[in-house]
Structure P
């Protein structure tokens, strides 16, 4: 990344580890003020650890700050947006990366696991965008030359093709693709883009995937 993004502000969820942390680092290196959002949960969404976000923000340095509350409710997502806006005066970039994993074959599945994965991997992304997009639109309306608004949703190849034992995860990631397409249409007139990226990288998530 060579382009400078000085003074832009980004929220990156799941930014305490893995892909999210790498995204946050790259943005900070390009001059972006980053809000590191991460509840510090284990891969199955349990055992939250507030220190994960703070440690990542300290490691990133610069203007990075931490937000350690889970955004699996609309009010928490609104609190994250408010925190970012009050801290930096604007938001330009939203990266929905947070995800958990609770794998099982469909014939052994637990509805509780379905609800947890869908809430964390899909609903939380919707909640954050519902909270952030009014501010993004307002910034665009206030400046006819504003073209800095960017939304990036981190999905997965599992959302395209499925995967053994991943009915919950694959469904959530496929839903994120639909959300991306709809939000892109909703925000186009404001000059704000919304895209999805389906990476495959060695992280703690992939360590548990069946070959």
Structure Q
């Protein structure tokens, strides 16, 4: 919690999401990597003009997504380039993070380390689930050991819980609050709660329950 508050001291922060254009090698790639970088930087600059408190960069348009074992090196390379350019373009007081779909959390840590970002968004941090791209296994032990190995412990990990676009039937006996507690126990620096799909409303009662639980444990 202290690391989170140091990065986001406001009681309520707004993080703008940069949806990077389809990257080389993916089905929707349009053939101009330079334009992808320019558009991502432009989008980040628009968020800065709108006074957001942070920026998160994601390869949203690389559909259909592949899991970590199938991610290609050009994706990691391009995300490193894009994140580096965005980090140079925005004020230093605005924290930046990265997410690499789908569930490519080690790659995200590596990109954040190389580009000087402050956090990542991690899928499948605790409790496995079935996503639209397939089975996603949890990986906190591997991820935190990797973060330690590359001297990247200053990079915070914000973990999705009961992730959207996914079935959680295999963990139906594990409640949302138990999932949050597990993420905290396994040293996540923050948790992310969403609706069931992108753009879907987050359940306010679920959110309040999580806030109460985390505050009580401080």
Structure R
């Protein structure tokens, strides 16, 4: 059986793409709306070099967590690959900030992270996962895959977790505390701070998103 992998067209210049093309897999290039490598109807990989990962933490306009939210919302088995050994990527950022972001992605967003040394190792992981997904099953890559229709509870958690700095775990705690999305969005700062996982910055972010006048999108 030949393993098929759908690759986003923006990945064609990286070492991962070259390694995949030179191996025994069927590589299909498309303009993907979500993720970088689609390995089955439920599994998609987002690849970040350490430079991209750290830059996306420093520059909020690059939207790392928005990308990961979309990945999680469209695929049952999302995976993040962080490629490279320099955790700070030469940037002036504390190592604990990087570790905190990695911990949040794993725990709050429920997305497993694979660390690799280089593009060749990334390609090897991608091939292994794709083979595991496709071997003896009908799980072929589907870049337009959608997770099964969400229940009301899942939609409520999605709405609450859509605010930056609020992952699924914190959204669950907020909904448990206030009983509904309306309850979360009408809570004051003191009540928000009583919820486990909500600190000063998160509470301020929630209130800012809810109360600030809409001025359009830049």
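Work out the source of 0.95 here, i.e. which of P, Q, R gives that when FRET efficiency 1/(1 + (r/R0)^6) of positions 73 and 121 (r between Cβ atoms, R0 = 25 Å, to 0.05) is computed.
It traces back to P.
Given a value of 17.7 for Kirkwood radius over Cα pairs in Å, calculated from one of P, Q, R, which structure does it belong to? The partial results should precede the final answer.
Working: P: 17.2; Q: 17.7; R: 18.8.
Only structure Q yields this read-out.
No lab work stands behind these numbers, since they all come straight from the coordinates. The structure presented is a predicted model; accordingly, all values stated were derived computationally and were not measured. Cβ atoms are built from the backbone, for glycine too; each structure is taken alone.
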